[in-house]
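What follows is a set of structures to go through.
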Structure I
């Protein structure tokens with residue numbers, strides 16, 4: 001039993017690395033601690049408790065987590081440091097021996113953090129590890145970010161059953177599971193009641209929604225579309241084989257779902273997709289892109305691609321690049337392959353050297369920039385609805401259209417968190433956004 005008196009007048013700092021799902025979970029952890037009277041640290045304050053939610057999608061991510069933990073330990077001397085997230089689940093003992101770490105919580109324990117905090121006494125050597133084996137991770141813990149931002153992230157699903165050959169996420173997150181539609185609708189209603197206007201649906205494999213409740217992703221988005229007060233929803237990354245034509249058609253005619261899709265391709269080579277153990281081929285992927293564009297021609301489509309995976313020969317990469325170039329998409333998110341211990345990809349003999357990985361990555365980044373600029377320029381002169389955000393820089397504010405075009409406008413406090421109709425002008429000074437003109 002935790003003595004809640006130990007939390008009196010305590011200050012906590014929160015650090016999140018990695019995906020939007022992590023941000024939603026960190027926000028929930030912050031809410032749990034705030035309910036015990038633990039205040040969030042302000043800029044420059046020394047915290048009594050530091051919570052670090054980690055990522056482990058690549059070896060570089062692991063390295064960044066280690067660096068962040070050491071930096072946080074120095075910034076907050078004497079603070080009780082809790083590390084959780086994917087890196088903590090995959091390599092708990094390694095994490096526990098990083099200087100300053102007091103407590104390591106696995107995926108099953110992270111949102112029950114209060115159950116594992118003791119008297120906040122620093123450990124003399126090596127942090128305490130409390131983590132379940134991946135096969136025992138069964139709980140779906142609801143999370144929704146509630147920081148001071150326009151956009152909220154609602155966790156609808158967790159875990160993954162796919163076991164792609166290059167990926168450790170199923171080992172870090174456990175099997176696919178989800179909340180009920182009723183519980184998720186309730187959370188969306190709570191966001192609306194607090195004045196939130198935009199919700200991003202997040203998860204590890206959100207198209208797999210319903211495995212534990214007998215519902216479907218289409219059922220979910222239909223129900224969320226009826227929540228009054230939310231201006232728009234965005235669907236975060238969704239597998240091409242799981243976004244059904246019916247779901248695409250629903251988004252096209254929905255009241256609140258934005259014409260914005262993020263679909264992982266990973267490779268445009270069918271040979272590499274087989275080595276990756278992906279559950280689709282390029283023909284299916286092309287069909288999904290063409291289906292979206294045929295009924296939502298102004299939709300923004302972002303695509304994830306990995307370069308330099310084991311088995312990606314020069315010929316396979318050329319196939320991939322040509323396929324990607326032929327697609328009517330808006331932007332690429334390019335990642336260089338990183339070796340992950342315990343994955344099946346390590347059994348593939350052919351490896352790609354770092355220099356070649358970099359060259360391939362640059363080719364696709366250049367292609368992405370070209371497609372992104374084309375997409376923006378095709379919308380100059382058109383009208384759109386923009387949700388303006390809180391941040392102000394140099395007397396300017398920014399927001400995004402429904403189809404994810406970033407706009408710039410002179411800061412007006414009364415426009416913060418408001419949806420306005422604008423006319424899209426030309427590029428701003430650094431060509432990062434289009435200049436908006438209010439039409440309301």
Structure II
């Protein structure tokens with residue numbers, strides 16, 4: 001009897017990577033592989049890497065060593081952004097058998113079979129990033145064997161609607177790792193959403209590298225996609241994972257405001273509150289435009305949650321420029337921050353700039369902004385005490401409590417009740433839990449509270 005080969009995945013980085021890992025896992029399953037967990041001594045390990053993290057090389061080596069400890073005879077394949085940027089370096093790591101670039105990774109099963117087992121040294125297959133043209137739609141599986149640590153617990157799926165980026169910001173390697181902006185068609189994306197709905201998922205998060213840039217090569221745009229998805233039966237909630245402020249125009253804001261399915265939750269990268277730094281970064285907006293987008297969202301949806309990405313310590317960021325960012329963030333109604341410490345990336349414009357900021361200063365600024373983020377989020381939660389909001393509850397473990405998110409991204413905690421899993425129920429937000437979440441009784445909506453709180 002022929003042995004069925006087993007495969008396990010581990011994913012580093014963003015939810016876009018997790019959605020692609022699920023697609024790779026399904027392709028191997030279709031090729032006859034059985035998905036298992038990393039700890040179950042698979043025949044093949046697949047590591048999906050990230051280039052954004054400061055320690056991409058270190059993380060990659062750590063996971064390869066862990067794979068070898070679990071099963072020294074296993075075949076190890078490495079894919080993802082870091083694999084495209086540093087293929088030869090990864091191939092030289094002891095224990096790595098195969099490295100696949102951005103184009104090659106979606107033919108993973110073919111390449112593994114062609115490699116034919118353990119290599120004397122790693123084999124790197126990668127074409128020039130400028131030749132990466134095709135768009136492969138992806139969505140993350142709810143199978144715990146997919147490599148997503150939240151799989152099996154989530155009631156939401158991350159659907160990749162766009163890939164690549166044409167912006168070439170001075171600090172960013174993503175265009176070098178993923179290529180030019182591209183997407184599928186609206187019709188193809190809607191079919192993906194219908195398949196997700198058929199699996200019983202209640203919430204879809206639309207994700208991509210530059211999500212709002214959807215559709216240009218097909219003569220379509222992101223607003224048209226949102227309008228089409230708003231008509232898909234079976235999905236109760238949609239969220240936009242992230243959208244550039246220059247692409248978050250009034251039409252998109254107004255659609256979210258009028259839709260019952262698109263949640264009042266926006267995440268718009270800011271990166272800096274200094275116009276001088278934004279110009280050095282080659283961002284396509286200034287602080288006035290950003291503030292105007294935030295104001296428009298809050299005017300149309302006072303209850304909306306708005307998050308922002310910020311980078312500290314980019315070349316040329318003086319103490320005065322950092323304080324300008326801090327003050328700007330306090331002056332606009334944003335509700336939480338994702339804060340990143342700048343780190344040098346090969347082949348980017350920023351790495352060649354003068355006025356490097358010492359690493360200890362960068363980290364201190366990151367710490368300050370994370371403290372501010374905690375205060376902003378706490379204030380967002382406090383503003384909604386006493387209101388009743390819809391919460392989609394997740395499976396989690398059958399422990400004493402369960403958790404879910406309101407429409408406007410407030411984490412809610414209740415005593416565990418299996419009947420609430422994957423359902424949307426109104427909860428009156430009365431008090432904080434020890435974990436910093438909100439809790440209260442299941443209730444009924446009062447008048448137009450959900451729309452205007």
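When mean count of other Cβ atoms within 10 Å over residues 105-112 is computed across structures I, II, the figure 22.0 traces back to I.
Structures I, II were shown, and P(r) over Cα pairs in 5 Å bins from 0, in percent, for residues 321-360 alone at 5, 15, 21, 20, 19, 13, 7, 0 was computed from I.
To test your reading of the models, identify which of I, II gives 3.6 for distance in nm of label points 7 Å out along Cα→Cβ at positions 89 and 369 when calculated. It must be structure I, since only it matches.
Every read-out reported here was derived from the displayed coordinates using simple, explicitly stated rules and does not represent laboratory data. None of these values were measured; they are calculated from a predicted model. Cβ atoms are built from the backbone, for glycine too; each structure is taken alone.
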